[in-house]
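Scrolling down, you'll hit the structures one after another.
Read the figures in this text as sums done on the coordinates, not as results from a lab. Quick caveat: nothing in here was measured; it's all calculated off a predicted structure. Cβ atoms are built from the backbone, for glycine too; each structure is taken alone.
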Structure P
Amino acid sequence: MRCTQPCFKMEKYKFSAEYEMKASPKMLFSYFTTPVGLAQWFADDVSVDGGKVFNFKWDNQPHYARITAQRLNRYVRFEFLSDEGKETDNPNYIEFKLDQNEMTQSSFLKVTDYSETENADDLHELWENLIASLRETVGG
């Protein structure tokens, strides 16, 4: 790779955490897969075009992603596209996995965020705040 300006490569970091939720996976799933649900806790605004490309907006900046894997009421994975809306090698992604303990009826959400970050502690704090917002939204 040849750079004409100062060039540096930001490292990717894989954040993973599990959170207990006071709601069923069936009830929670729409908060991870629909624009309305995601806009309630995850992004400032979310829309989806006819080609199934999600546009997540944070601070009025668009970030495009596609659902690349999904299992009803269990799992969804978003892979982020380039600024031009194209697929990339080694894309950033976010996964939401839901599981339920049959004995206790507790639901668990596992979040995996694979992205560039300058500070892993900031990413951890971001997800703590996002999950607190989700819990407030779903009432648990």
Structure Q
Amino acid sequence: MNEEELIKKAYEAQQFSYSPYSGFQVGAALLAKSGKVYTGCNIENAAFSPTNCAERTAFFKAVSEGEKEFAAIAIVGNKKDAPPEEWEFCTPCGVCRQVMLEFVNPEEFCIYSGKGNDVKTFTLKELLPESFSPGMVK
């Protein structure tokens, strides 16, 4: 699956966002090394700390179904009903970056951030330098 197809799946997942407080809708599409795609959306909560990001939703869904090896994730996000010219590139928050690190090689895992038809590509290492990795506690 190429990055454009993965971004399209992230936009599809974004439609299920539950974001009544921020109005910021995020969708994610996680590509497992098996070839299967797991989608997620952000799910807000009035208490805020129980809110779950789209990226973590996709990872937790995949892991709960037995996947533990991943190749890439596509992420899109924008305010509800915002016209495309107001969209921004959306990258994962720090908590999501740490969750990703648990399951991927940070030098190889690709993160695609979509803004309409434009895509920026990052590795997890670029977005989470000097990270606290699983190897540090083993």
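Which structure, out of P, Q, was relative contact order in percent (Cα under 8 Å, 6 or more apart) calculated from, if the result is 20?
Values: P: 30; Q: 20.
Traced to structure Q.
Identify the structure, out of P, Q, from whose coordinates Kirkwood radius over Cα pairs in Å was calculated to give 16.1. Show your work: numbers first, answer last.
Details: P: 16.1; Q: 14.9.
Going label by label, the one that fits is P.
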Given that FRET efficiency 1/(1 + (r/R0)^6) of positions 23 and 119 (r between Cβ atoms, R0 = 30 Å, to 0.05), derived from a single structure, equals 0.80, which label among P, Q identifies that structure?
-> Q
A value of 2.5 was derived for distance in nm of label points 7 Å out along Cα→Cβ at positions 87 and 103; which structure in P, Q was it taken from?
-> Q
